[in-house]
Structure 1
Amino acid sequence: MSADNGGGAASTCQSGQTALAAGLLNRFAAATADGNLVFSPVSIHLALALMSAGAAGDTLNEILAVAGAPSRGALEAFIRETVVERTLADRSGIGGPCVAFACGAWSDKSFPLKQAYRDTIVRTYKGETWTVDFQDHPVEARKQINTWVANATRNLITEVLDPHEQSRDTLKVVANAIYFKGEWRQPFDKEHTVDHQKFHLLDGSSIETSFMRRQRLHEERIACYDGFKVLKLPYNVADDDSPQYGLHNYKMRMTLPSFSMCVFLPDARDGLTGLVDRLTSRPEFLHEHLPRAFVPVGDFRLPKFKLSFRSSLVGILQSLGLRLPFEPSTKGLTEKMEDDDGKGVQLYVDDVIHKAVIEVNEEGSEAAAFTESDDEMGFSLFGDEPPPPKLVDFVADHPFAFFIVEETTGTIVFSGHVLDPSKEG
């Protein structure tokens, strides 16, 4: 495959990333039908890109197909220019979201990374590489990785690898970590938060939890469709008094990444499964149904929640068509490491671990994700959104899906569902 780094390739990669997010949500939602869910589609897409950097032949083709990229060069250019340098660039210095992205690779001292692969990690993904002793000091090596993840995620994720379960057969670990903390453009007043309010569970029972509220007769970005509503809560882009991007410089402000949390709420209390099926029926569904206008709101309640989720991705990625990297007999992952004689080492991916955490409260959202492998604009195309009623209620007192989206690129940074906001898992 030849590299195509033009706009067409970038658009293809973006569509591929969106399709991957839909596929992941479909499978994650089915696998976590009894619990809360949060994951980072962009982190998993990055993991595939990192995997492709050391792959060849049929293995590379399989990775690119699942990632939705026309070539490795196109995928690398997209990740570098769209994801790392734009979507995940920190804007906290001007009052925007605090975003941190980190990428790292650890190789055993007896099998160093090839220079070309090391250069890709450092130059393309702005990452770092280390040499450790997995064979003789596996506990210490794994503790080093956990420390790196904790630093990258501002201690939201402190441990992803149990140091005492480290296999001495491990030769390499590649990981990426994403941290996001955004303040609502219109924060909630804590004085209006109400406790001990009912949230209805899928089994027909209910629990009591805290709901954030706004006073009646205000406006929110809400779209009403057949069977569900969508709420968009934008995060602050920049301080109003920022000398470069404040309100006085509207055009400059509009060039900044625009993050929002989008809540898809089914009308029926038990309607989440059907809504997820619709959300994942086409990759474009989510973006086509984001609210585009403010509407007057009556009863408005959204629960506070904090979720944590950890899972192996092997089975899910295999169900999406990624099989060769996990087969011990594969010969397509030889471009990463070399032995003492300078010859390539035959590798396969033993596991891909993903962990994500998110907290949503009156000020905004704080979230982090980690993926490790061994080895303000919206629109609708349908015209099916009826004129909103004079007053719209949005009461998220039953299971719903949520997304943190960067709208200028369409990147879905975090995704998940809330079945019980009183629980983390």
Structure 2
Amino acid sequence: MTELSTLEQSRLLRTPLPGPRSQELMARKVAAVSQGVATTMPVFAARAAGGIVEDIDGNRFIDLGSGIAVTTVGSSAARVVDAVADQVAAFTHTCFMVTPYEGYVAVAEQLARLTPGDHEKRTALFNSGSEAVENAVKIARSFTGKDAVVVFDHAYHGRTNLTMAMTAKNMPYKHGFGPFAGEVYRAPMSYPFRDAPEIDGKLAAARATAQIETQVGAENLAAVVIEPIQGEGGFIVPAPGFLAALAEWCRANDVIFVADEVQSGFGRTGTWFAVEHDGVVPDLVVSAKGIAGGLPLAAVTGRADVMDAVHPGGLGGTYGGNPLACAAALAVIETIEAEDMLARARQIEERLLGRLRELQANDPRIGDVRGRGAMIAAEFVDPATGNPDGAVAKAVAAYAHSQGVITLTCGTWGNVIRFLPPLSISDELLDDALDVLTAGLEQVS
């Protein structure tokens, strides 16, 4: 039995939203869960598969969020379900640091194979993207003996204290939570839609490195950490040559180049890792989200000499590389390869970009359409000024929600709608969702 055979792959609204059972559960949520934990949708999931999420009232939603790029191979993917069931029957936990097991080693071996570059590599496994980013910084500092870290405008790297310092956006991620970790510096990002036309990738990189040299000093810098395609910042794809020039500068100055592929990695952009589009081989690659099909797993993979610079016992955690998550990750890799999901991501890109650019041609509020694979975005602007228009993005997304389409906004100004469908979604569901988006644009004045 496949995942798609148990859940009808069509959008359906049986009740007004939210339905009565979701309303009851939301009341319980308000009474029991911190208000700091917000929800995008007012409905509660009962099951999900393929490109559909079904709520507890029987409403079916087209999933353009994938749990924020997590269920890349589809929720409840058959191989993942089987692998986790087998593992949970064997054992759920021993702690790899106490009694190790093969799954952890196997995941590390696969990551050495899949991450860019043919050099000798090592991996350490963790629970979340934030945790993995923080450990990448620890590793870089241990190897270089230097303290400073450079990140970029519009970046998002997590919610822990160090990664909040690395994240650019104040609300909702940083406001009221300081003071933050020190020795974190910010450089200008390549943002083709908002940069002057003459600022190509190389010039943008020169602008960034000049600021780093004057304000930080390469002799103090342990790592440059960058998302090859920025996620929460607005799905910003840097201009060609930007990442390569940064990586070259890092090599010349003994600085560790860290690719934060938490949202963009694991097949999402049509390659295993987004940095491959730019021909860049990072020193360290951070993986999470889509790596384990919905189970919590993250990784830092990189040069053996860098990863092995940390003293024994310096990396780890009670749950890092949990055996259930490792089993899921191996099944995710098998699924992507067996079903040629990298090619599917590229097909999704063609379909999404085509439809969105048709809309853009007739609607000046869509200032930019960009992205790669199944990581596509539309940026909304005031047609008169070009300034970001978060109100339009919010209203269109709200309309989509009301019609049974899960969409997410992002961007520094909240003016970007992002499309993160699972790679198992059908063309029919994509077309239906885009029809809803088109209707939403017509509704929002």
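Nothing in this text is a laboratory measurement; each read-out follows from the coordinates by a stated rule. This one's a predicted model, so the numbers in the text were calculated from it and none came from an experiment. Cβ atoms are built from the backbone, for glycine too; each structure is taken alone.
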Determine which structure produced the value -6500 for helix-only ellipticity at 222 nm (-39500 (n - 2.57) for each DSSP H run of 4 or more, over all residues; to 500), calculated from the coordinates; the candidates are 1, 2.
1
Working back from 3.3 (distance in nm of label points 7 Å out along Cα→Cβ at positions 58 and 106, computed), options 1, 2, answer is structure 1
State the single structure among 1, 2 that was used to calculate Rg and Dmax of the Cα atoms in Å, for residues 10-153 alone, giving 20.6, 60.
2
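Comparing distance in nm of label points 7 Å out along Cα→Cβ at positions 178 and 370 across 1, 2, which structure shows the greatest value?
2
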If you rank structures 1, 2 by percent of Cα pairs over 24 Å apart, for residues 74-273 alone, the highest one is 1
